[in-house]
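So, here come the structures, one by one.
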Structure 1
Amino acid sequence: MVNEDVLVGGEESGGIAIKGHIPERDGVWNALTLIEFMAKTGKSLDELIQEIYDLIGPFAFDRYDVHLPESLKQKIISYCEQDNFKSFCSFTVQRVEKIDGFKFHLDNNSWVMIRPSGTEPVLRIYSESENYEKVIAILDATKSTVLAI
């Protein structure tokens with residue numbers, strides 16, 4: 001946010017930073033910004049959330065933290081780096097992004113991301129899809145695939 005033109009930055013822990021304010025998480029500022037937006041639009045929080053769903057469709061998200069030996073974590077990362085994962089059970093990989101981990105784009109705007117912890121023997125597996133049941137199915141399929149190598 002200091003060097004690039006970034007509108008909003010967020011962390012999975014819930015921290016959000018907004019352009020034009022300090023490039024750090026600030027819950028009070030974010031709450032005030034949201035309240036101001038609600039006042040200006042005359043919409044409730046539920047109405048604003050529904051507006052987002054109307055624009056982009058429904059989605060769900062979750063993550064698994066897989067504790068495993070460091071050697072297996074490194075083997076899985078090597079597989080990711082070499083583009084060896086073409087599917088996770090019935091979920092076919094359409095394309096891969098390698099920006100901050102390995103994000104595997106699947107069918108129907110679903111995705112799964114494999115990201116190693118840099119400080120502990122943990123592999124984080126994230127997924128997003130149109131509903132929570134599919135998210136869990138993707139996470140389960142990914143976990144079983146990577147642990148089987």
Structure 2
Amino acid sequence: MLTKKAKYGLKAMSYLAGVTPGQTALVADIAEANQIPKKFLDAILGELRNAGFVHSKKGKGGGYMLARPPAEISVGNIVRTLDGPLAPVQCASRSIYRRCDDCPDEVHCAVRVVMLEARDAIATVLDSTSLDQMRARGEAGAPILGD
């Protein structure tokens with residue numbers, strides 16, 4: 001499941017994708033528009049800045065802006081930056097693979113097989129969706145679904 005950190009990061013990045021290129025947005029404005037605690041958002045934007053997704057400007061006219069056009073930023077890379085690998089379990093991870101201690105035969109482990117499929121499906125969607133596309137889909141809307 002996506003953490004609040006990644007969810008808030010995606011919301012902030014979507015907000016920044018709507019800012020006129022070259023302009024900045026204040027953390028307070030991003031936080032208020034998305035109902036994100038400002039202090040938490042400061043930390044999230046700091047991580048995104050360190051990863052090269054956003055630039056920050058201090059002083060008058062300061063704030064945050066995207067470091068690249070939103071069409072060049074994948075949702076998957078944002079999520080990985082804030083939450084780490086996409087795999088639900090380490091034995092299904094491509095970047096931090098680790099065999100499970102309680103698994104005698106991972107090749108035939110039914111849980112691992114399904115988690116590999118889940119990881120691949122999630123990666124396919126997130127890696128093929130740009131920040132620009134995510135923002136456009138949000139503007140178009142989607143039906144409300146129950147669990």
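A short reminder: the numbers here are calculations on the coordinates, not readings from a lab. Computed from a predicted structure; not experimentally measured. Cβ atoms are built from the backbone, for glycine too; each structure is taken alone.
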| said: With distance in nm of label points 7 Å out along Cα→Cβ at positions 52 and 100 as the yardstick, tell me which of 1, 2 scores highest. | reply: 2
| remark: Structures 1, 2 compared on volume of the Cα convex hull per residue in Å³: the greatest is 1
| task | Using Cα extents along the principal axes in Å, for residues 20-67 alone as the calculated read-out, with 45, 31, 15 as its value, let me know the right label among 1, 2. | result | 1
| said: Quick check: 0.75 is what I get for FRET efficiency 1/(1 + (r/R0)^6) of positions 28 and 60 (r between Cβ atoms, R0 = 35 Å, to 0.05), calculated from one of 1, 2. Which structure matches? | reply: 1
| field | Of the structures 1, 2, the one that 0.7 was derived from, the read-out being distance in nm of label points 7 Å out along Cα→Cβ at positions 12 and 44 | value | 2
| note | Ranked by relative contact order in percent (Cα under 8 Å, 6 or more apart), the structure on top of 1, 2 with the greatest value is 2
| task | Supply the structure label, taken from 1, 2, corresponding to helix-only ellipticity at 222 nm (-39500 (n - 2.57) for each DSSP H run of 4 or more, over all residues; to 500) with the calculated value -15000. | result | 2
